[in-house]
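Have a look at these structures, which come just after this line.
The numbers here are math on the coordinates, done by the rules we state, and not lab data. Keep in mind that this is a model prediction, so the values were computed, not measured. Cβ atoms are built from the backbone, for glycine too; each structure is taken alone.
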Structure I
Amino acid sequence: MTTAVNDYVLTLSCADTKGIVYSVSGLLYQAGCNILDSQQFGDPATRLFFMRVHFAAPPHLDGPDKLDLLFGDLRRRFAMRAAIHAVARRARVLIAVSRQAHCLNDLLFRWRAGQLPMDVVGVVSNHPDCAGLADHYGVPFHHAALPPMPDKAAKRAQELHIETLVREQHIDLLVLARYMQILSPEFCAAFNGCAINIHHSFLPSFKGARPYAQAHDRGVKLIGATAHYVTAELDEGPIIEQDVVRVDHSQSVDALTAAGQDVENQVLARAVRWHVERRILLNGHKTVVFQ
């Protein structure tokens, strides 16, 4: 889909009250903007209101800074957390991976096929295994090595290597595509709301190595995957997307693993696409996703 250079996305959240939609749409109309799509949700549990508006701006307002000034009074009036994003500015993405390459390969393929509106500017890994795959797609590969039995200091030094890479490359989103490392609270805080992880949905069951083999031994009938934002609480960040697939007794461990990895690919791809399209808003420990 071709995007006009003057297309923008407004995302906002605030206390739920009367007149928000009217005020936002009225302000855009008076400014000569054309609303292309609008979605909103009021959460009765948190009493918060969320809104995403895709609109085209006239030439005299073309630019996030000018539009941000336009919403200044409205932001103060409703105590909004609001942001305006130029659709033409594609998110810069860094993908982290260990040795399992299925999610990395899927993301790179979808990106090259034009299915993910973003720019993958690098792949980083604690192992060299995926260097060839990154090279195949023409993406720089960064080996952030770890010693065989790293202590806390070694792990933090490796994380700082990645943080430096993120700053130097002006990364907007870090995707943990089966990056099999426990992250420090400092690292998680540095990427609050801009790092997405993927894992199988068996947790807290079947922890550790070979979870699909463990699931096969227990005769599970449903396998799935969860994509969530990274927080200091291991695998407990705000959930973005989940999916499941039914399996049965006739499937081998390899078949179960293949089915699980396919679900992981799909769930992670959807979560990444929704993030870079500015469709996700944080709602405490939950998310609001405008699909």
Structure II
Amino acid sequence: MDWKSHRIEAVLAQALVEDQAVSDATTSVTIDPNLRATASIIAKQDLVVAGLGAIPRFLEIFAHLDPRPTAHTRYEVISHNEIFDGVRVQRGQVLAVIRHNARVLLSCERVILNLLQHLSGIATLTRQYVDAIQGTKSRILDTRKTVPGLRALEKYAVLCGGGTNHRLDLASGVLIKNNHISLGGGLRTAVKNALEKRQPGNRVQVEVRTQQELEDALEVGAEAILLDNMTPEQIKTAVDRIRKEDRWIPIEASGGIVLENVRAYAEAGPDFISVGALTHSAKAADISMSIVAEKA
């Protein structure tokens, strides 16, 4: 993750602006402006880490937003060499230590924790899915079911959890779904038009829900197949049929897949299993920040 990219910087800056961090009414009237402190970020549960690189960026952006001298004092972010994004940690482990002006730490505390908890929650859930299908040939994919504005960060968290990114956005590939088929003159017509008009490098993937739709998609030259809302048994039948083609066709399974049944779907043989829950339903990881004053 390029934490200094304009796109990511805009997201982090908006989080600070949204929280009015530079106008912290409580901190400004209770804390000595010259007090320095040490903040320890602690895992309160077993989790997979994601988002550590955002910590120094938040502090740097805060200094840019706040003209007061205290915001520009020296700071230090320290983490153990064995703790970085994508690593499993146990409850009680310290993820990072920040030494900075106490006012800055207090004013940035919530936004730092919010992002770390959210991204680590996604990474942790993703790793659970990845572990559940270990030993099969399937890979876990994310989807575009992300919080508006946070997609790049959420998809990064999926990578930290061992998952694989699907399309980043609508420009990243052709995926003909049910509504495209309904409005585009039917499956055969929609696929034919896509194959003729697609941009170079865009593979044409088609979502199918029945055996007949699968046969139609294969006959008109679909280059990848998404098997939607099928049972593991139906997936297995479809996979066996697709593998009889004389060309390699990537197969994705999606719809109704949860931790309890994901292995059954993986054992049915698809190349990929997409799970919207990775980003739209991941529970925030339990992470806290303990701040203590530094001795003079």
Checklist entry - Taking semi-axes √(5λ) of the Cα gyration tensor in Å from the coordinates of each of I, II, which one would give 46, 21, 13? => result II
Checklist outcome for this item: Comparing distance in nm of label points 7 Å out along Cα→Cβ at positions 21 and 205 across structures I, II, the largest value goes to I
Item to check | distance in nm of label points 7 Å out along Cα→Cβ at positions 5 and 101 - highest-scoring structure of I, II | outcome: I
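Which structure, out of I, II, was helix-only ellipticity at 222 nm (-39500 (n - 2.57) for each DSSP H run of 4 or more, over all residues; to 500) derived from, given a value of -10000? Display every interim value, and only then the final one.
Numbers: I: -10000; II: -12000.
Comparing all candidates, it corresponds to I.
If you work out distance in nm of label points 7 Å out along Cα→Cβ at positions 53 and 229 for I, II, which one comes out largest?
Working: I: 2.2; II: 3.8.
Once distance in nm of label points 7 Å out along Cα→Cβ at positions 53 and 229 is tallied for I, II, the winner is II.
Once FRET efficiency 1/(1 + (r/R0)^6) of positions 117 and 173 (r between Cβ atoms, R0 = 35 Å, to 0.05) is calculated for all of I, II, which comes out largest? Don't skip to the answer; put the middle values down first.
Values: I: 1.00; II: 0.65.
Going through I, II one by one, FRET efficiency 1/(1 + (r/R0)^6) of positions 117 and 173 (r between Cβ atoms, R0 = 35 Å, to 0.05) peaks for structure I.
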Item to check | Which of I, II yields 52, 37, 33 [Cα extents along the principal axes in Å, for residues 77-212 alone, calculated] | outcome: I
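Kindly point out which one of I, II the value 0.05 was derived from, the read-out being FRET efficiency 1/(1 + (r/R0)^6) of positions 29 and 149 (r between Cβ atoms, R0 = 41 Å, to 0.05). Kindly include the intermediate steps, with their values, before the conclusion.
Details: I: 0.05; II: 0.80.
Going through each structure in turn, the value belongs to I.
Comparing relative contact order in percent (Cα under 8 Å, 6 or more apart) across I, II, which is largest? All intermediate terms of the calculation are to be shown ahead of the outcome.
Numbers: I: 15; II: 24.
Comparing I, II, the top value of relative contact order in percent (Cα under 8 Å, 6 or more apart) belongs to II.
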